[in-house]
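Below you'll find a set of structures to go through.
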Structure P
Amino acid sequence: MMYAVYKTITYIAEPLIPALLQRRLRRGKEDAARVGERTGITSIVRPPGRLVWIHAASVGESNSVLPLIHAMLAAYPSIHILLTTVTVTSAKMMGERLPARALHQFAPVDSPDAVAAFLYHWQPDIALWVDSELWPNILMETRKRGAVMGIINARMSERSFRSWRFARPLIRQLLSCFSLCFAQSVEDGSRLLELGIPAITATGNLKYDAAPLPYNEEELVRLRAAIGARPLWIAASTHLGEETIIGEVHAALKQIFPDLLTLIVPRHAKRGGEIAEQLRGFHLVQRSKKESITPETDIYLGDTMGELGMFYRLAPIAFIGGTLVPHGGQNPLEAARTGCAIIMGQHAHNFRDMVSRMEQDKAVIGIHTREELRDVLKQLLGNKEMHLKLGDAAMRHVQSGSGMIERIMNELRPYLS
């Protein structure tokens, strides 16, 4: 009944979709050359043979699924993979990173006509959703067309679980579409079972199997030469409200480490100008403007896209943004793979289970205030042995959590053969 109401509402609302997409275009949230894909229209011919459709909402999810895509294509030379995402940034990144026999499209909006057009054209044999990006029309229509459906890296936080219980009939109907479910943790799996998923296939986080972030070796060497032996730390994937705190911490630490260099990489590169204005009391240079690091530089602002892998290799100590403000945090494993000593604030609920495991392995230091961040950085910057030990623990933690790709491949084998 609830789904029938939802489908009726989305059908009635279909005439509004062009205006909605135009508004998103004006805000830079759609690609003008490809906006038709959002209504299920494409100029790309469906490749022959079996097609695996993977939906990953944005950059983090699509990056985490890349190793699985490579594994499937290597093991089954006759299949093709269609990856859909929603954001412009993820589309650009996947256009550069997807291997041969893998295609990218923007996901259709969740309206009956757009979904029907998309499925009629692509006719996927297997459909896999990454994380918790679940849309009712897409799920129900995909099941109707007979595709094998699975959800990988499935999560259900305690907060989401409490919210979904009020719509249990709808969520039960949606979750019943999946014949395969790979949950991030036992706790996630238990909540999903209670909400109505038929069974949990395996548990484990696909992010542990992700490849290290790419980087430009030549540019890394150049920046290392410019920085020299200066003490350095990175505040990565920062959000509004954190950069001013980082500036205050830098000012305090500079009293102890006069040649300190702080690297700030905002989560959204387009905020570079705004951040530079907030920190105008410092000698700040912006990478987006191709400004060079000099001995006088206090803060190097990495306001570019796709270079976080290089920045993590530059800095031995990393604070993970989105955790000093109530945002929920970003993925700490990207820094852990490069051996960074990792610091995270208290607002890391997007990765609560992961951070809890890292704390058990002594692979992260948790802080609550700017004063604690300052004090921890003072310790780490002044004690190389300490930050190397923390970085080694972070790398060991990543290795201990890997193996999810193998488990997923074992379960998919009967459908891919």
Structure Q
Amino acid sequence: MIGRPLSALKQRAAVEAGQTTPARLLAKAGEAIAALDGELKAFVALAPDASVAAAARAEGPLAGIALGVKDIYDTADMPTQYGSTLYRGHRPAADASLVAMARAKGAAILGKTATTEFASIDPAETVNPHDVARTPGGSSSGSAAAVAAGLVAGAFGTQTAGSIVRPAAFCGVAGYKPSFRLLPTIGVKCFSWSLDTAGLFAASVADVAFLAAAITGRELAVAPLADASGLRIGLYRSALDARLEPEMAAAREEAGRLLESAGASLVDVEEPEALSAALAAQPDVQDFEAAHALFHERMVGEAQLKPGVAAILRRGATITPQAYDAARSLARRGRKAATALFGDLDALLLPSAFGVAPLGLASTGDAAMSRVWTLAGTPGVNVPGFAASNGMPLGLSIVTRFGRDREALLVADLLERLAARR
């Protein structure tokens, strides 16, 4: 492994106790990036000295906390290139809203993290900190890897299908995909306007909740649950389960037993037909919107696009408005079905991916396990703490009803703590 994850909560506590200073924490982060990122390749641009010096003097609840920002978020002090040669050297005039909000709370934006081109499917150069021969996932490749390797205490990512949950699972960190539009996407390059969701990575669920609460002012970082008494947890079953690696299937069952032993009631939940149909319709929604969101890039620079994103844009251009509207209708029915699932359930438990990070760097892995929940707009949290027999991380997801982000984080935090005790 390249480094170890850093706890934002512990760093903040150390600053408040006078055991360290923001300047020292940022200096250590800079040293870690210099020492390790040559192999990891998580960063594509680093903050100028003046920005780091200003952050070292900043005050606020995140003073001293180093963050990475996925390179589809605009930054005024660094290039924003969207993982594409079409935007080489591009310098926005302003920070994306979330970047500005984080700076206002004292956070230090130390660099731009690697992304697949336009947050699509063509892999960046980043490797997995647990095994450099494996993918870190995507499209938020650099953000997940930078947190897992201990280069920064947190990082921004985005998810259109599975681009927060999957890389978090592959890299063994917490990944928080909020309810749709809970976090602003102003200043974030659009791929699919009805799916793109901004989110965060951190070492643990408690850390990611702390960061989200500090940045947004929302009550997301709360006292941890003592146990699971009174919780009804659905073990979500779908046709995709046939593709689960045996150790992932076993991890889901183990996670269910941990929650049950802590007092939860477990219920098997079969995927409703409306959600199956919504999952099948998701590519039409995504690709149609991508072809329009990136219309200019497709028209003037298709020859420079990487093959994966170019193929998606070509496919999206063939989808008629009528077919898109039909897919949106199926998506709406799917969202209603997702809401109905939580009628008497507090949360769903499901795998974050089919298994461990695949060998090879030619793919970022399969997003299918998260795709329908992004379409539904529900909050989801990857829970670290589970592993396969080869030591590679296995991620489990906690999903809750739209708008119940705090509950998702609470249950995910409890599961992570139960896993650590076993």
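At-a-glance table
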item	result
For 13 (relative contact order in percent (Cα under 8 Å, 6 or more apart), calculated) the corresponding structure among P, Q	P
Value -0.29, -0.49, -0.75, -1.24, calculated as log10 I(q)/I(0) by the Debye sum over Cα atoms at q = 0.07, 0.09, 0.11, 0.14 Å⁻¹, assigned to which of P, Q	Q
Label whose coordinates, when mean count of other Cβ atoms within 10 Å over residues 161-168 is calculated, return 13.1 (choices P, Q)	P
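Here, each number is a calculation from the coordinates, and none is a lab measurement. This structure is a prediction, so every number in the text was calculated from the model and none was measured. Cβ atoms are built from the backbone, for glycine too; each structure is taken alone.
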